[in-house]
Structure 1
Amino acid sequence: MKASDLFIKALENEGVEYIFGIPGEENLDFLDSMRTSKIKLVLTRHEQGAGFMAATYGRLTGKPGVCLSTLGPGATNFTTPAAYAQLGAMPMLMITGQKPIKKSKQGRFQIVDIVELMKPTTKYTRQVVNGNNISAMVRESFRLAMEERPGAVHIELPEDIAAEDCEDRIFDVVDFRRPDADEMSIRDAAKMIESAKMPLLLIGAGANRKRTSQALAAFIEKTGIPFFNTQMGKGVVDERHSKFIGTAALSANDFLHCAIGRADLIINVGHDVIEKPPFFMEEGGTKVIHINFFPAQVDAVYFPQLNVIGDIASSVIHIAKHINTKANWDFSYYGRIKNEVETHLSKYSEDNRFPILPQRLVHIVREEMPEDGIVTLDNGVYKIWFARNYKCYQPNTLLLDNALATMGAGLASAMCAKLINPNKKVISVCGDGGFMMNSQELETATRLGLNMVVIILNDSSYGMIKWKQEGMGFDNFGLDYKNPDFVKYAESYGAIGHRPTSDDNFKEILSKCLNVDGVHVIDLAVDYSLNHSILNVLLKEKTCTL
């Protein structure tokens, strides 16, 4: 059997549905083997787009998304998606080509040591030097990519190895069960929770698993302990729940942090230090129980007093069984903070000025989207407003990146979300800066016949950095640019362009776009003038309710 045929057979054995990427000369044997496979090739316009789509596939399914590139510059374009998947705990396999390794074909032309380059941003990176090793390498790659903490893996397939004959052998996919936490740590956690006066539950990205979502909902129902989440933990438990007090979109100085500051115990389920901290621990301050698949990485701002390590869902279920719900808890303060948070977040939701305020945008999108609709965000200051103001009703319905926090991923993420959820409404919200970093994927979206909406928040500047610049007292400098005509730009790719002229017009356009076929691009003027006064001034001057 030809080695490239074996590679494809091994991927089929893992249940791979799609390979996202851009083949090159060094991938031609692999491409020919794929031609007769049931695996679908999704040809993209840039390797970053392919990598971001593969990572999003991993995030939404729990199975590694697969992407393909050639050697050299094609492979180096995978480095950002590799870091995106690795930091964001998204299982992903990257396959890259390489020149022949048994003889020189073109000297050192285009040759970069990609295996060495990938080491800092992957869990596993190997070059295939013998076709007989392919099946085992693929099985090991998938195992490691899915093993907690999930992440990126990489296999390099040289051109001559891909063409050689090898044995036809496939390894069975063997499922495994994550181990449960030990009984002592379960009982210790239950005792700490019972003895606390004001415990508070934190839900992080690692809890974004179906079983964990159900276990946490049951835990909250039994104990009545209020909860908040990180940006990447949104939607694990329905945020309409009466015990939900908000999202920690900032690390400090938000109304929510008044509650965090008063808590004497935080039950941290699924958060780790790779995601931007939702709060800072202080010596002698609030105690923390770390419940996760792996021990806490000790950091100057995070040093929990107890680790409960094992399958998160099982840990939560077992802890709940041991808790005496007649404990002497007092949650009245959290109720007052919840009301304060809700009042603050709703303040500009009905403000219909135009250009639109981000708070108003979030409100309109939430009204228009069904419960299972998926919103993907690129990276920009609007991400903070969505994290704080957008209530998620189901897991993985607001896809944002608070680990690498890269620009350029939002559009590709939405494309993958729609591809694997064709019956769900999908909106991609991008800043004009982030959109232009991979805007060429509009062609991919139209070619695939995806029905989705892209909202470009247009302020002709790098708004996030401009907000930071103002907050640090610097003069406005170096962050403004000119944009293309996004309506004409969209139309040139076969998409449908829209440019709202008022708040009502935007609502009308968005509602229509969500219910008709095609890729719709909405060029929406945004007003960020309140960012500084609210996020830099108001929140720092707030007084927590006594």
Structure 2
Amino acid sequence: MSPVETVLASSALPAPDIEYGRLSPMLIVFGVAIVGVLVEAFLPNRVRYGLHLVLSLGGLIAAFVAVVLLAGTHADAVLGAVAVDGPTLFLQGTILLVSVLAIVFMAERKVDIAVDAHGEPKSADAFTSQASAVPGSVAELEATKAGATLTEVFPLTMFAVGGMLLFPASNDLLTMFVALEVFSLPLYLLCALARRRRLMSQEAAMKYFLLGAFSSAFFLYGVALLYGYAGTVRLSGIADAIAADEGSRGLVLIGTALVAVGLLFKVGAVPFHSWIPDVYQGAPTPVTAFMAAATKIAAFGALLRIFYVALPDLHDDWRPMLWGVAILTMAFGAILAVTQTDVKRMLAYSSVAHTGFILTGLVALNKTGLASSMFYLLAYGFSTVGAFAVVSLVRDNLPDSVEATDMSRWAGLGRRSPLLGITFAMFLLAFAGIPLTSGFVSKFAVFSAAAEGGAAPLVIVGVICSAIAAFFYVRVIVLMFFSEPPSDPPTIVVPSVLTTAVIGVSAIVTVVLGIVPQPVLDLADRAAEFL
């Protein structure tokens, strides 16, 4: 061996040991996503839909089984880049369950109406026939008449799910950034694919993309500053450097603030919430449901890991900041929701308010706060998907058949369709935190944790904002059951078994978690221990 070869051999990095078993939930989801791309490339259009649905649901269920089999694992993987512990597995399981409902919701093909080659109305899905065509163009019309379907939404969603699984499991900041981009990029595309109101959908995607790019830049700059302070991007290494009080304190504080901006954007906290109402309104409703539930779960998982693992010794500095963000988020979300006249925008500002409520659990900085936040994310995720599924069933009459999201169109809805009205009212009452729903248990849990952690004033603000929020939820219920229907009432579409299952499962989980929450609360408490 020559001297040069000897030097190169001695300086070569050892091949890492990759613990495939610990990574199996993510590997299964990414593997299904890649197979989905091959299906798009090589199989004819007529067989893609069914195959994608089977692949996606099979992959998500298999990944959930892998999560269950990993229960109790408390170790890292890939040279410490990924943490497999209680919060990781609980949040991954929650993301997978919510994603199963989202995939089923996306597969619905009997709610929207298209026009076939003979000019006759026919059932269709929520997505445009040809994404590359200009809205309203001849190319788009011909694709619709030809029966073209946009089945690439399934692999795009699976890639997003894979990134979401990695996000709360990331044990260093670079892995977290990669996960952030992996799930964000498919979402930017999915937001632009609505069959109806195409320009609004594309506008929503562009806003989300531009603001998301800015937030990612903030996050990455914060990563660079934290690396400059600690000499490592490993979360435990940053915690050790802070405990040793080495380096510039200003550097670590600015880095923390910038990383927090990137993550608070993803959860939709004020003042980084401006994209939420426009994107939720413009995106296809199944994509809105998926984002509102799964993205929030993944992003809060990352927030919890950073503040509880990397930055606990800086709590005197970041807790006041998060106090202010939580108060602003709860107040702005509740107050602005009262002024909305569009159901989807109302649910969007409701999502902002719930972000503030979950932040009270994070601010607690104790095991109870971690467990209650995870329970809240689980309960909120199911209720959100169910609520948006109900919204997709209320449509204006032909030939438009767009979703009737203007609140005036919902007058008398509960009297015309009692089952649909009662179901939607139940979801709204859960969002309001009324007893015997999952929302009440969730809010009680996070507020109790915050009070235990010395944030009693924050709890008082939360209770006041919950009362404000209850007003606009009850207003919708009164509108549905105690108002006269409009002269041309919207059509209440009878869905297939797919959307029916989504609404039914969401409603059952919402009620069960409100009546017998203790088993899930105990599970969250056992899982509330970071690596």
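Just so it is clear, none of the values below were taken in a lab; they were calculated from the coordinates. Values in this document were obtained by computation on a predicted structure and should not be read as measured data. Cβ atoms are built from the backbone, for glycine too; each structure is taken alone.
Match the computed value 0.90 of FRET efficiency 1/(1 + (r/R0)^6) of positions 98 and 490 (r between Cβ atoms, R0 = 41 Å, to 0.05) to one of the structures 1, 2, and report its label.
Computed on structure 2.
Taking mean count of other Cβ atoms within 10 Å over residues 170-177 as the criterion, the top-ranked structure out of 1, 2 is 2, with the highest value. Comparing mean count of other Cβ atoms within 10 Å over residues 154-161 across 1, 2, which is largest? Answer by largest value of mean count of other Cβ atoms within 10 Å over residues 154-161: 2.
Tell me which structure, out of 1, 2, gives -0.28, -0.50, -0.63 once log10 I(q)/I(0) by the Debye sum over Cα atoms at q = 0.06, 0.08, 0.09 Å⁻¹ is calculated. If you can, show how the numbers build up before the last one.
Working: 1: -0.31, -0.55, -0.70; 2: -0.28, -0.50, -0.63.
It traces back to 2.
Computing helix-only ellipticity at 222 nm (-39500 (n - 2.57) for each DSSP H run of 4 or more, over all residues; to 500) across structures 1, 2 gives -10500 for structure 1. Across the set 1, 2, FRET efficiency 1/(1 + (r/R0)^6) of positions 162 and 346 (r between Cβ atoms, R0 = 25 Å, to 0.05) reaches its highest value in structure 2.
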